[in-house]
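Engineer: Heads up, there are several structures right after this.
Values in this text are rule-based calculations from the coordinates and carry no lab data. Only a predicted model underlies this, so the values are computations on that prediction, with no experimental measurement involved. Cβ atoms are built from the backbone, for glycine too; each structure is taken alone.
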Structure 1
Amino acid sequence: MRQSTISRLFGQSPFPMLKEHMAKVKECLDQIRPMMNAFTDYEGTREKEYARQIMKIEHEVDKIKNNIRDHLPKSIFLPVDRRDLLALLSAQDEIADVCEDLAVLVTIRVTKVHPGLKEALDEYVDKSLEAAYLGVSIISELDKMLASSFGGKEAEKVIQMIDRVSFLEWEADKKQYKLAQRLFELEDEIAPVDIMMWFEIFKVIGNIANSAEKMAKRLRTFFMSH
């Protein structure tokens, strides 16, 4: 049976796959807290198990991303600009990439966490994850956004969530700054190579929140065109 004119015009909506992609990104995020717990508590090689899981999931994330890109015809009718949709997809994907970056860092070298850093580090990880998980929640609202044509009360709700992600990213930045200050206060008690490693780990943890903010800002463009 030949495809109908309407089917050819509208095609298969990419939005369900966009949500599937974000659900898989969330699986990467779900490994971060237990991995960091194992890493800072020196639980043998358990952090490597979580890291391997992140790497495996990130590969699955990439496959979904490529599938969306490969099956998004230029002629498809979309309620948003095709370029904006692909930019959002890339921003979502970046969150998983950063999770993998952190997984690599915590497995390439045994890096002891000074007791004076642990509480602040835990708070920093949690704040960065809070921003990322809110990003996941925003994407779960896609169906409602589409149903409301990116307007009305649903739009107001999502824009508030987007603003909240930016606020959480700002809070994460403040925690990163305080951690860096504390690290220098303890520099006489920490090996120089450990200090270098911690700065890199701090940066990558912060990139989880940065990537979530970038994704949220990409989504904001959906509302600007309506």
Structure 2
Amino acid sequence: MNKFKIFSFVFLFGLILSPFFASADVIMPGTHYLDLCAKVINLDSFSHIVLIGKTSGPMASSNGVFLVKNNTCISKGYKFNSLDLYWNTKENPEVIDADKRLVKDMDVYGGYVDDKNPIKKQTIEYSLVSSGSGFKLVKISDTSEYNNGSPIQIKNFTDTPSNSSDISKIKKTLKVGMKNDESVRMVQKYLNNFFKTNMKEDGNFGLQTKKAVMLFQKNHQLKSDGSVGLQTLMLMK
């Protein structure tokens, strides 16, 4: 085989492999890896449904369907894959229903970032909440860690009840008839943030507060008695 044939063979072989190398992960100079973790932290509160991930793309499995686990980083497997999230009942744990899609093309892959950006890890937490006859995902926090000594930054979003640390201090059952009670006021504030309502935060446990508590309990598959006991308080923390 003369040199020309050898050169032609090597050239053609390189052309064949070039798409593979172009799509492979290559650590570029002046970059570092960003570990991105997106997770849903309250799936255990919904005993009758499952959260389903559906990947598609060059490295997706045959059907790309998997169950999302509580408080566990969600992966799409490969940076060029796309990931959609759906919910369904536990009787249909692998059935993709277009009407039950929660997120389209969810960003769960960190990849490499320029060294000028010192972020090294980002953790995004979502909460699953009832919405009409279905559900929705709400971003509740975004935590960033850095490689340059900067302190960890935590962003809490308005969809997250801002008084959860106060709620954890409540050690008694709250019920209709209580007046000017600080614990009742904390719960009213929580429920206003949760449902985006403007109920009076006066510490008086009246009919409006009871209805809001009952709706919260119903959304979380608790007995809807309108009293705020241990189980209800645990879900508000």
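Engineer: Comparing relative contact order in percent (Cα under 8 Å, 6 or more apart) across 1, 2, which structure shows the greatest value?
Structural biologist: Going through 1, 2 one by one, relative contact order in percent (Cα under 8 Å, 6 or more apart) is largest in 1.
Engineer: Here's another thing I want to ask about it. Can you say which of 1, 2 returns 18.4 when mean projected area of the Cα convex hull in nm² is computed?
Structural biologist: 2
Engineer: Between 1, 2, which one scores greatest on FRET efficiency 1/(1 + (r/R0)^6) of positions 107 and 155 (r between Cβ atoms, R0 = 30 Å, to 0.05)?
Structural biologist: Biggest value here belongs to 2.
Engineer: With helix-only ellipticity at 222 nm (-39500 (n - 2.57) for each DSSP H run of 4 or more, over all residues; to 500) derived from the coordinates and found to be -7500, which of 1, 2 does the value describe?
Structural biologist: Checking each candidate, the match is 2.
Engineer: Hey, another quick one. From 1, 2, which structure was volume of the Cα convex hull per residue in Å³, for residues 59-186 alone = 179 calculated on?
Structural biologist: 2
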